[in-house]
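Readers should treat all values here as calculations from the given coordinates under stated rules, not as data from a laboratory. No experiment lies behind these values; they were computed from the predicted model shown. Cβ atoms are built from the backbone, for glycine too; each structure is taken alone.
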Structure 1
Amino acid sequence: MTKAKHDFTDLLARYPDVIAQMKPAFTSHQFILRLAEQYQHDYVAALTTYIGRRGPFKIVHKQLSTYLRRFPKLVVYDGRASSQETRDIFGHAQACAKWKKL
């Protein structure tokens, strides 16, 4: 099976607005939840690209988190939040990246 790839351009265009809404320090989980809530159509479009693949949410969320590095004038990576500190979109304890706004 050919690996499905989504064009995240529409969601990436939303990053500056969503980053501006975040607290001075936030996690990838918090960012993804806000992005998904406000731009549901684009978020669901990304997920549907990976239907039939194992873990479509994990695939998309990893990409969304990684793409925060494309905004070095807005945020800086600040280490990892432990699974005791944060929960994913489903409420499961899951480690993720932490970010600080500039």
Structure 2
Amino acid sequence: MSESPLLSAVGICRKAGKLAPGFDACCTAVGKGAPLVIVACDAAPRTLRNITEKCGTATRILRTDCTREQFASVLGKHMAVAAVTDSNFARLIEQAAGKQ
């Protein structure tokens, strides 16, 4: 089974140092103006609610079809949310997810 375009884009973003995985890192990045937050499909409702409140209208939220386990296969750690800190990588990830 081949890797999805979304997971490939997230992996590239991580290797470039433009991904803040995990809730705390995500909140910090959103506070500094991260343009996009990606959310795993199996994120807890409370996590989704908290990150949505933190993002407000300044940061886009992309709910993906990928699970925490699938993100772990690319990132090396489980995560339900991650912030993309670069607008070009945010655009790449949105395109890979088919959300442009």
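Kindly point out which one of 1, 2 the value 40, 30, 21 was derived from, the read-out being Cα extents along the principal axes in Å.
1
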Q) With relative contact order in percent (Cα under 8 Å, 6 or more apart) computed per structure, which member of 1, 2 shows the largest figure? A) 2
Q: Of the structures 1, 2, report the one carrying the highest value of distance in nm of label points 7 Å out along Cα→Cβ at positions 35 and 75.
A: 2
Q: Could you figure out which one of 1, 2 the value 20.6 for mean count of other Cβ atoms within 10 Å over residues 27-34 was computed from?
A: 1
